[in-house]
Structures are given as structure tokens and as C-alpha cells.
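In the part that follows, the structures are each spelled out as C-alpha cells.
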Structure P
Amino acid sequence: MTAKRALITGVTGQDGAYLAALLLKEGYEVFGLARRSSSSDVNLSRLDWLGITSDVRIVDGNLLDLSGMIRTLREVKPDEIYNLAAQSFVKSSWQQPLLTGQVTGLGVVNLLEAIRLESPNARFYQASSSEMYGLIQESVQTETTPFYPRSPYAVAKLYGHWITVNYRESYGLHASSGILFNHESPLRGIEFVTRKVTHCIAKIKLGLAQELRLGNIDAKRDWGHSKDYVRAMWLMVQQDIADDYVIATGRTTTVRDMCKIAFEHANLEMDRYLVIDPDLFRPAEVDVLLGSPAKATAAFGWTPTISLEEMIVEMVDADLKRLSNLKSL
């Protein structure tokens, strides 16, 4: 039996790496789209961390290049395509709104158009975001909750979400969107708040820093683990009928309480090291996010398996290990 082929855009990111590992375990041939530049090679550190670098076939490409995407699909002939590529840092989207719109928004329609022309039978997954809910219209967000994006990133994600729905309904593509709430891991970028917290706490523990500077620590988020969330991506693509699903834990926690978990695990006093910096507040804040995964649970049995506490402990320990290794060099 011929192995299925999967193409993952954003394969070098947190979710791309964990998804690649999952698909390899399921017996897929995995291809990863990566954008190269003349100044640097592709960063494969997350794939290295998971020990799968040699098993993923890296393909040069860029979501903004339609002809290149068509050629990639023609060469790879994927059965499944997972679009995880984006300018995904919310703060940067205010400094780079046009780039964010092009990559995170228009990049999706480039890929969908390439699929329509070259691989119409392939199954497609679009990474939508809970940031699309923004100024929440319902206390618990579901697939039918109205969207109210509060950042250029969220607006771009909303375009990517709706164009996926449009191509599904207009052309009959098997195209699903996962509206994923915040999900983290030791592979999270250091610019994101959870990893910023665990990395800085590890530095404090090792005597390499004296403080942790944050903005709005009263913002509430529904946090899960990337491993759980990429499993949901794969499961929704396996469904006979494409659809959109919220993937969340159903539990919301303040940034303050998330920090407490990390500080306590490192046996440090939070009040001694935490500094609130007004310059780190967003221009337009998303105060609360809380999702219901009931539809995904009913459709394909998905539930989270890793708690917030377990995840933060794992992240602190991983950052302590990384920094200890650097310190010993």
C-alpha cells in the first residue's frame, strides 16, 4: 500500500514540527514547505528537537508565489495539505500590517487557488485562530460565535478563514478550518507570552536575569498543548465531510495565574521578579478567550490530554535544560 503524502506549510514552526512528527508516526511521507533567503538557511531547530529532521523532505516555496505553489503541488502530489504558515505574532502585526495581510491572509487564497488548479482532490486544512473572536460577542466561543478581530493579524486570519469556506462551497474542495485557541509547548517561539515567561524564569533561576517584564497580566486565555492540537488538525482532515471546528480546552486562565504556575515550579517568588511594563500592552486588547470543543468532541472524539499545569512545567524544565547546556559551554 502506497503511503499517503502530506505537505505542511510552516513546517519549521511549533505546530508544523509536531504535526510532522505525528504524520510520520502514522506512516505518511511528509514534505515541508520552507521559505529560504540569501542571508540565512532554513531554521530546522524544532525538527531537530523532535529528532525528525532527516525524515521530513524540505521543499523551497513561498505562499505569495502562486506559480511556485502550483509547481510544488505538481511535484509533491500531496493527499493532504496543512497550511500552518503565517506571520503569526500578534504584536508584530501592528508594525507590519501589510506583510501580515499578504502572508496570513492572501497567502491562503494563493494556496487554495493552486489546489483548485493542480490538486483538487487533496484534502486541505487551514489554521484559523481564536484571535478572530477578539472583542468577544459570547462568553464561550463556538463555531457560530460572531467574529470581532482586534489586530491586523486577526483580520488577516479572518480573511483566510472565510476564503477557505468560500472555496469549499464554491469549488467543492475538501477544505476544513481549525479555529485553534492558544496552544503552547517547549517549541513555542520566545516572543509568545508563555515561552517568554518560562524562558525568563529559567534565566532568573540560573542567575542570568533579574526580572520578568510583562504587559497586561490580567488577560485571560484558553491554553492547550500543541501536541493535542495538531492531533485535532489531522482528525478533522480525516472526516468524510469538510467542516470548521473550534479546538480549545474549555478552561480560561489569566496570564498572572499562568506565571504563578511557572514561578512555583522553579521555586521562585513571583512578586520579587515580575515587573509590569505599560509599553508591552497591546493597542487593542483581547481580554478573554474561552472556547468550547464540543463539536470536535462529538464529531471525532477529540479532547485535550495535557493540562496547563503539565505544559508549563514541561516548558520551564525544557528552558532550564537549554540554558544550562549553553551555560556549560
Structure Q
Amino acid sequence: MIPLRDEQETTASAVATYTIIFITSLVFVWQMIMGTDDQAVAYTFGFVPAKYTMAQMAAYFSWLNKLSSPFTYMFLHGGFWHLIGNMWFLFIFGDNIEQELGPFRFTVFYLVCGLLAAFFHFLLNPSSAVPTIGASGAIAGVMGAYFLLHPGNKILTLIPVLIFPLFVRIPAFIFLGMWFFIQFINATGQGAGAGIAWWAHIGGFLSGMALIGVNTKLPKTGFRERIDRYTRKKCSPRLQVITPGEGPSGGFDLYGTIALTSLEALTGTKKLVTIPWGFRKSVYRVVVPAGTRHGSMLRLKGMGKSLPGMAPGDLLLRVDIKNVI
């Protein structure tokens, strides 16, 4: 299952999430220059439990390295797809948690989740001399927080069925619950020896669930509100889910709503919409012409109701401009 986006919109750009993705990507470029299979890099900046429990290995590393490794490991990755997978999940789930915490607290939250994930891995593998690298533990913390804060949100998910893409809206508690269950099965079963720190994923997820509750007990500083003034989004989501319904007069036409900002309506834009039809979902491109007004209708030909032997109706999308000027 590949998550494409969640349906919980945010009002401001996730500056901390994007910054983490940018820094992690820069580190990966440096890794490629050094060689992604460079063992010296993995042992120096990765998290190695044996650094702290085996005297022969501990002697090779300074106290500063031992303090920094539980943080630096989460910015390293073992390959391109390892990086892409982690950063994509952070992109999908990170903005909503950052919206809840604010950029500064989110950054601290992310790093602490990664630290606790490493600690959880250490508890279960105290003598391991294998370096652990990757942001999975920290991102698992973000997913754990999402699991508690937005359990009913729908995750638009791509499920490849042979060569055909199937788009399914899955509630977050099911999607993330299945993800956690897979981590647990692998950690306790045959996947335990696959070279993946499954327990770090589990520890990160549980840490995120625990830490998100702490936020409600911390005093507000107003920093997030000040940042939001400069990071407020100027565009609506590129991909939108349309739930069509019948019009007041019945017939074969169906009606839905597409959200735009005033700038998009003024200058014109292109959007992707996914329309649920039973268990099948397809993605369509909608061209919004310049000068579109609030309440006007965009027509998708042939996307309405149909009966055998009769021409299908159309889908009419009512334009909803969120910040009319």
C-alpha cells in the first residue's frame, strides 16, 4: 500500500517538515559522494548499541560521538529507495502534526522520537554491532501521533492490483494500525533477522503516541501563531477527493465541490480529483480557467450516473473559493 495523501488539510506550510526533508536529502547527497556503502560513515554516524556495551568497540569512539550518534543516525540512509520511502511518509503525515505542535515543537518532537526509537532498539539489542541508520524511528513517532490525533482521517492509498492501480480511502487508524501490526509481526517473527530495526519502528510509534499527550500540558508561547502569518498556504491541495451527490432535480448529473484559493481562481490552475465509484477509484485532471468565480460550475463530461443503453450524465463541480478577494 502506498499512501498518496491524507484528507486532513492544513492552513500553513510545514516549514519544519520540509526543512527536515531538505537536510536529510542533503546528507544523502553527501553519502553518495562518500559511497552509500561506506562502513566508516555508518559506524561513525550510525547508532551502534555495541558502542556503549562492548569495551573493545567503545574504545574506538569518543564520548562526543557516543552522545551524537543517537541523533545523527536518523539523517543517514542506506539507499535511494530507503530515503524516498521515509521522506514520503514524513511528507504525508508530518504537516498535520506540525500544524498541531508548531514548527519548533515539532522539530523537538521529531528528534526526541528518533532518540527514543534508538533507545528502544538498544534495549532489545544491547550487544548488536550492526549500525542502525534511517529516519524510520522518528517518522514512526509522527505516525503514532497521527494515529491518536486524526484516527478517522482518510488516507488516499494506491494499491497495485497486477498492472492496474486501485485508489482506496482508508481510515488512518486502519492504515497505521496495519503498519504497526506488520512491524510487530516482523520484529517477533522471521523478519527479526532481516537487518531492519523493527523494534526501533515500534519504539518510535509508541513514543510518538506518548509524547503527543505531553504537548497539551505545555504552556503556549504564541510562536506558532507568529510563524503561521508568514507560512499560510496560498494554494489549495493539488489532489482532491470529490464525493458526488445528486442535484435537486435528480437526473443523471452528479454534483460535487472543488476547493480553490482566490489566487488560483484568478490566474487559473490545474487540479487532480479522485472520484469514488463503489470499490473503484480513478484520477482525473480538471482545468480551471482564469477568472473563475466563486460558485461557478466546472463540468466533467460523462462522469455522472449511467444506465445501460443510455448516455451517462456529467459531474458538475461547484467552485468553493476559500479566501475570496
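Have a look at P, Q and say which one yields 16.2 for mean count of other Cβ atoms within 10 Å over residues 80-87, as calculated.
This value belongs to structure Q.
Out of P, Q, which has the highest value for FRET efficiency 1/(1 + (r/R0)^6) of positions 8 and 56 (r between Cβ atoms, R0 = 30 Å, to 0.05)?
Evaluating FRET efficiency 1/(1 + (r/R0)^6) of positions 8 and 56 (r between Cβ atoms, R0 = 30 Å, to 0.05) on every structure, the highest lands on P.
Please state which of the structures P, Q yields 23.8 when mean count of other Cβ atoms within 10 Å over residues 152-159 is computed from it.
Working through the options, I get structure P.
Ranked by FRET efficiency 1/(1 + (r/R0)^6) of positions 72 and 200 (r between Cβ atoms, R0 = 25 Å, to 0.05), which of P, Q sits at the highest value?
Q
I have 1.05 for Rg/Rh (Cα atoms, Kirkwood Rh), for residues 16-103 alone, calculated from one of the structures P, Q. Which structure is it?
Q
With Cα Rg over 2.2 N^0.38 Å, for residues 136-207 alone computed per structure, which member of P, Q shows the largest figure?
Across P, Q, Cα Rg over 2.2 N^0.38 Å, for residues 136-207 alone peaks for P.
Here semi-axes √(5λ) of the Cα gyration tensor in Å was calculated and came to 44, 23, 17; which of the structures P, Q was it taken from?
The read-out was computed on structure Q.
Of structures P, Q, which gives -12500 when helix-only ellipticity at 222 nm (-39500 (n - 2.57) for each DSSP H run of 4 or more, over all residues; to 500) is computed from the coordinates?
Only one of P, Q returns -12500 for helix-only ellipticity at 222 nm (-39500 (n - 2.57) for each DSSP H run of 4 or more, over all residues; to 500), namely P.
FYI, it's all coordinate maths here, none of it is from the lab. None of the values given here were measured: they were computed from a predicted structure. Cβ atoms are built from the backbone, for glycine too; each structure is taken alone.
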